[in-house]
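Structures are listed in the sections that come next.
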Structure I
Amino acid sequence: MSKAEILCLYDEGAQVGTHLTGGKGCSFLIDVDGERTLFDTGARGKVLVHNMLELDVDFDSIDRVVISHASLDHIGGLNSFMDNRKKKVEVISHPSSWNVKRMFGGSIISEENAPGIEHRYIDSEWIQLSRNLFVTPPVNGIANESALVLSTNEGAVVISAAAEGGIVDTLKVVSSKFDRIYALVGGVKLRKVKQPVVNLIASEIKESFGVRKIVLNGCTTAEGIQKMRVATSQSSVGEMFVGDKLEFQTY
């Protein structure tokens, strides 16, 4: 058996008592099968770079970057990441991700950093990154968002950026490939969703898909996390701030 790790590099909240910084957006580092995948880069490169340095993550140790969808909150830090990297890197994304502009206009990647990116585009098929890590096809065509799926001994772990296409539909896509879904990790847009609707979503997550572990962050917001806790009658719905790490066993 081997160990897989998910480390939060970017979130609105950070571990108390550290120099880690919070910011809008999300970024995860997935360590599995001897490879490192960066999933999203947050909105502000300054925050991502600061947190990576604080957590002693070598920029050149990243084997690839996956961008979930076309949103500044999820691709905005990529150029600063490239500023701190010497080697080329494969960036896997939907083609629409490159239409995102900086807050004050201009391309998301500078002319200097563009040659360092090797593009691979997400289409209607699953992408297998390594033995135990996968990229879903875009869910629903809404925002053309993809999630990552980590295959573990206990079942699939779904790593969601925002679930713009709906978390239930995301889990349907995952369940078409994996027999069991063990955990849901990351962002699910719930802040503006009424509690009765969250109750229905939670019921689907737990009962229809059998998800046993829920750890939320990012655009879920504290309000959304609380709604999920109410819906599941559990205070055990977890949160994941910058610096927090989850570990799983893989085959």
Structure II
Amino acid sequence: MSSTNTKRGKIILFGDSITQMSFSAADCGWGAWIADRYQRRADVLNRGFSGYNSDWFLKFAATDEGQADLFDHDNVKIVTVFFGANDASDLTLNPRHHVPLERYKSNMKEIASLARGNFGEDINIIFIAPPPKDKYKDKATGKLERTLELSGQYAKALTEVAKELELPCLDVWSKMQDSSSSTKPWQEYLSDGLHLSAAGNKFVGEALIDLIDDLLPELAVTPCTYTGNINSSSRSSISMRRIAPWHDEIDHSNPEKSFRNLSLE
């Protein structure tokens, strides 16, 4: 009997260390926010690779191991693509990670094409632009290999790619700075000038959920209006079906009845 579950949806997160660390318990990772929202409806698969730029990701994707790890999945509903933090490194100070701007744009298009080729033309792809950079953060290296200006150029380039491909883009670079205030400056969203703090992960997680709710309503999961709970029949989703009856749907006097007609259809 095959162990493949074709009913539970999947959400796949492609990216660099900001994605690899998105399941962090210590920093309340943004990927964990997505997994929490889609409890019992979708498995969230973390495919983030620390230190990678978009060039290296595509090199890995071209291997047999990469094909199996990244694309050998069924019933994929959403793919997020979150690169640029390393690509935007200064060419002189960090040639190891630097990817020229035009090639970065081309790489983003190729990743989208691979997602469509493997998961279907109607796969929901969400680009996520790199966050702003803070060279003065406590744990920052002090080297100007990554700057606010450079990350802004790559964020802008990604929004242009998204517009060209008619795909949504969460512009973290702009949204974080737009939300900044004297009591909560955007720098608080970064732990070391590059990676996300717990506050930054919360910001990205909530912003991504809001984007899905607004632009992909059929995939949104709505908590109970009255309690805010996401673990009972009071939550809803148009197409992200729950797995197994909710606890409050089970007839305790005849539990077999509640499980009688379950199938993978």
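Here, each number is a calculation from the coordinates, and none is a lab measurement. None of these values were measured; they are calculated from a predicted model. Cβ atoms are built from the backbone, for glycine too; each structure is taken alone.
Miscellaneous remarks
- Between structures I, II, the greatest calculated value of distance in nm of label points 7 Å out along Cα→Cβ at positions 26 and 162 is seen in II.
- Cα extents along the principal axes in Å from the coordinates reads 70, 47, 31; which among I, II: II
- Which of I, II yields -10500 [helix-only ellipticity at 222 nm (-39500 (n - 2.57) for each DSSP H run of 4 or more, over all residues; to 500), calculated]: II
- Source structure (of I, II) for distance in nm of label points 7 Å out along Cα→Cβ at positions 130 and 154, computed value 2.0: I
- Given 1.00 for FRET efficiency 1/(1 + (r/R0)^6) of positions 18 and 242 (r between Cβ atoms, R0 = 25 Å, to 0.05), calculated: source structure among I, II: I
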